[in-house]
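Read through the structures below before going on.
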Structure 1
Amino acid sequence: MRVNPTLRAAAACMALLAAAACGSSDSTGSSGSPGAGGFHPPHLAARSTLGKPEGQVNLIAWAGYVEDGSDDPGADWVTDFEKRTGCDVHARTAATSDEMVSLMKTGDYDAVSASGDASLRLIASGDAAPVNTRLVPHYKDVFPGLKNRAWNSVEGVAYGIPHGRGANLLMYNTRKVRPAPDSWSAVFDDASRYKGRVTAYDSPIYIADAALYLSATEPGLHIKDPYALDQKQFDAAVGLLKKQNADIGEYWSDYLKEISAFKTGDSVVGTAWQVIANLAKSEGADVRAVLPKEGATGWSDTWMLSARAKHPTCAYKWFDWIISPKVNAEVAEYFGEAPSNARACDESADKNLCAVFHAADEPYWRKVHYWTTPIEQCLDGRTGVRCVPYAKWVQAWNEIKG
C-alpha cells in the first residue's frame with residue numbers, strides 16, 4: 001500500500017466522518033427524515049435511458065476519491081474520464097456526512113460519495129434519486145455483498161453505486177497485550193487490565209460497537225442489529241460504555257494521534273482501521289489489527305445521484321468510470337480501502353491490496369455491520385416497538401464521556 005499525504009488526509013476525513021457519523025440529522029424530527037418515526041422515501045423513478053453528455057458533472061466527495069493530479073501527479077483518474085466522455089469534473093471535498101447532506105440539498109451538485117449514515121438521510125428526504133444499475137455496465141462486477149444493502153437500497157430499489165468499504169477493527173500492541181485478543185472483551189469486560197491505555201472511537205456511532213458486543217455476550221437482550229436498539233438494549237450499551245470510560249486513556253478522532261499513542265505505549269488496545277494499522281506498522285509501532293469473533297462495525301461508501309441533477313448523463317458516466325476495474329483499484333489503493341469491483345483486484349499496482357483489505361473475502365464482510373442511521377422505526381424488522389433515534393445517541397455519548 002502506498003503511503004502518501006492524500007491517503008493520510010483521507011483517513012483524517014474518515015475520522016471526521018466518524019465523529020459526526022449520522023450527524024445532526026433527524027434531531028428536528030421533521031417529516032420525511034429517518035428520525036421522524038419511519039422510513040418513507042418519496043416515490044421517485046430511476047432514469048430509463050441516458051441522453052447526450054451535458055459537458056460537466058458536479059461532485060461532492062471524500063478527500064482522495066476524485067483526484068486529477070493536482071494534489072499528487074501520480075494520482076489522476078479524472079483527466080482520462082474528461083477526455084473520454086467530454087464531461088468536465090468539478091469536485092468539492094467534504095469533511096463530514098452533515099456537510100455532504102447540506103450540500104446535496106442545495107441542488108447544485110449532481111452526485112455524492114455518501115457513507116451509510118448520509119445515504120439514508122438523502123434517500124428519506126428525496127434528495128437522492130434511485131439509480132438504474134443497467135445504465136452502469138461495470139455494476140455487474142460489483143461484489144454481491146455490496147448490492148441491495150440497507151444503506152444503499154430500499155425494498156430492492158438501488159439508490160447508488162457502491163464505491164469501497166472498510167471495517168472498524170481491534171488493534172493491539174503485540175508486546176503489551178498477551179495473549180493475542182480475538183474478542184472485543186479486550187476493550188470492554190477485560191479493559192481494566194489495560195487501565196488508562198484503552199482507546200475508543202470518539203463518536204456516538206461507537207455505541208453500536210458496544211451493542212454488537214452485547215449481542216454476543218448478553219443473548220437475553222435479543223440484539224439483532226447494533227443500529228436498531230430499543231430503550232432496554234440502548235441502555236445496556238450505554239451502561240457498558242460508561243463502565244468502559246473508567247479505563248479509557250483517550251477517545252480518538254484524529255488518526256495521527258492514535259498512531260502516536262500506540263508508538264509511545266500510551267495506548268495498547270482499541271478500535272482502528274486496517275489502513276491505520278498499516279501506517280502505524282510502517283512507522284515502527286508493534287501493532288496488529290484483527291476482526292474479533294463477535295464481528296465489527298464498518299463503513300461502505302455509495303455514489304448517489306441527486307434528484308435534481310442537472311447533468312445526470314455525465315453523473316452516470318462517472319459512476320461507471322469510478323467503479324471500472326483499473327480506476328476502482330487506483331482509488332482503493334490511494335485511499336486505503338477495499339474496492340467494490342471484483343475485477344479491481346487484478347488491476348492494482350500493489351498486488352497485496354485486496355488481500356490486505358479482504359476485498360474478495362465475503363465471509364469476512366458478513367461479519368461487518370456497516371454504519372446505518374439509527375431511526376425510530378427499528379431497522380431489524382420489529383414492529384410495535386420504537387428504537388432509539390440518533391439524536392438520543394448524541395445525547396448519550398456526551399453523558400458517557402462525562
Structure 2
Amino acid sequence: MADQYAQSGEDIQLSEDKQPRTDDVQAIRWEEPAEGPVLVLLDQTRLPAEEVELVCTDPQALVQAIRSLAVRGAPLLGITGAYGVALAAARGFDVRQAADALAGARPTAVNLAYGVRRAEEAYRSALGAGAGTGGEAVRERAAAAALAAARALHQEDAAASARMAEHGMRLLDELLPGGNHRILTHCNTGALVSGGEGTAFAVARAAHRAGRLRRLWVDETRPLLQGARLTAYEAARSGMAYTLLTDNAAGSLFAAGEVDAVLIGADRIAADGSVANKVGSYPLAVLARYHHVPFIVVAPVTTVDLATPDGVSIEVEQRAGHEVTELTAPQAPLAGVEAGGGIPVAPLGTQAYNPAFDVTPPELVTAIVTEWGALAPVTGEGLSELCSRSRQVTMS
C-alpha cells in the first residue's frame with residue numbers, strides 16, 4: 001500500500017506486492033496511519049476489470065460507498081456499519097448522527113443496522129462508564145470500545161462463514177448423496193460479502209474443495225451484474241468449474257435437468273421465514289419447486305429479523321431507474337462515454353421498475369442454513385428456537 005492514503009472516499013490502485021492471493025479476497029480492513037484511522041474497502045464497482053481500494057476517512061464517504069455498492073452483501077454491511085461507527089468515534093464526528101446515516105443507507109439489509117447499533121451500544125456504554133470524569137481519555141476509551149465491537153463482529157462472521165459451509169455441505173450430502181453437485185447461485189455470496197469465505201458461495205467452495213462440485217451455474221444478476229462481475233471473479237480465483245448464464249436462461253437449465261440445487265444468500269429473513277434476497281431469487285424458488293430441486297438459503301442468524309413478522313413487512317429498496325435504462329461503465333470509459341456514465345438502452349423518459357430485492361415465501365424454501373445448523377422445514381417456530389439457542393450460547 002502506498003505510504004500516503006487517499007483523501008475521504010478516493011480510490012487507490014493496489015500495488016503489485018499487495019495484490020490479493022489467488023484464493024484470498026479481503027473486502028474490508030481497518031488501518032491506522034499517522035494521519036488517523038481509515039476504513040479501506042475493495043471497491044466492488046470496479047471488479048473484475050481492476051482491483052482498486054477505496055479509503056474512507058469519514059462516515060459520509062462510507063455511506064456513499066454503501067449506497068453505490070462499492071461495499072455490499074448483508075454480512076459485510078454489518079461489519080462495515082460497525083467499523084463506520086468506530087471511524088466516526090475515532091475521528092471526532094457526531095456518533096449518533098453517523099450511526100443513523102449508516103443504518104439507513106440500505107434499509108432492506110438488516111445486518112447493516114445490527115452492526116451499527118452493536119458498535120454504537122459499545123460506544124455509549126463506555127461513555128456511561130466514564131460519566132462524571134469527562135475529558136478526552138473517556139472519549140478515546142469509548143472509541144476503542146466501538147472498534148473492539150466491530151472487530152469482534154468481523155471475527156464472529158468469519159467463524160460463522162466456516163460453520164455455515166460445514167452445515168451446508170452436510171445438508172447437500174443428505175439431499176444429494178454421491179456428490180457431483182451442479183449448483184445454481186444468484187448474485188454474489190462469497191468473500192466479497194463476508195468476514196470469511198461467504199454464505200452460499202462458501203458452501204459451493206467447500207464442495208469444490210471436497211471434489212464434490214461438478215458445476216457452479218452463475219446467474220449474471222441483472223441489472224448490476226453481481227453474478228457476472230463478482231461471483232465469476234471469485235469462482236475463477238478459486239479454480240472452480242463454473243458457467244455464467246443470463247438470468248432468463250435459468251428456466252431452460254432447470255428444464256434440461258442440469259440443476260441439482262439452488263443456493264442463495266439473504267439480506268433479511270422475517271420471523272415467518274420469508275427471505276428477502278437480490279431480485280431474481282423468487283423466480284428461482286418457483287422454478288426449483290416446479291422441478292423438485294432443493295432451494296437452500298444460507299445466512300447467519302444476524303440476518304434473521306424476528307421484529308419483522310412476515311415478508312410483506314420487509315421494506316424493499318427501490319433503486320434508480322437508470323440502472324435498468326442504461327448500460328453503465330463503472331470500470332473504464334467506453335467509446336464516447338465517461339467512466340460511470342451510461343449508454344441508453346431504452347427511449348428517453350422510459351420509467352423503470354427496479355427493486356433491489358424480492359421476497360421468497362417460506363413454503364418455497366427447502367432449508368435455511370445458519371452457523372447454528374440447518375432448519376427444515378422453514379417455520380416461524382423453528383426460526384425463533386434457532387435464534388434463541390444462538391443467543392443462549394453467545395451469552396453463556
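FYI, it's all coordinate maths here, none of it is from the lab. Since the model is a prediction, treat every value here as computed from it, not as a measurement. Cβ atoms are built from the backbone, for glycine too; each structure is taken alone.
Data for the structure
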quantity	calculated
Answer label among 1, 2 for the case where relative contact order in percent (Cα under 8 Å, 6 or more apart), calculated from the coordinates, equals 27	1
Comparison of 1, 2 - label where distance in nm of label points 7 Å out along Cα→Cβ at positions 73 and 105 is highest	1
Comparison of 1, 2 by distance in nm of label points 7 Å out along Cα→Cβ at positions 81 and 385 - largest value held by	1
Structure responsible for -9500, with helix-only ellipticity at 222 nm (-39500 (n - 2.57) for each DSSP H run of 4 or more, over all residues; to 500) calculated and labels 1, 2 on offer	1
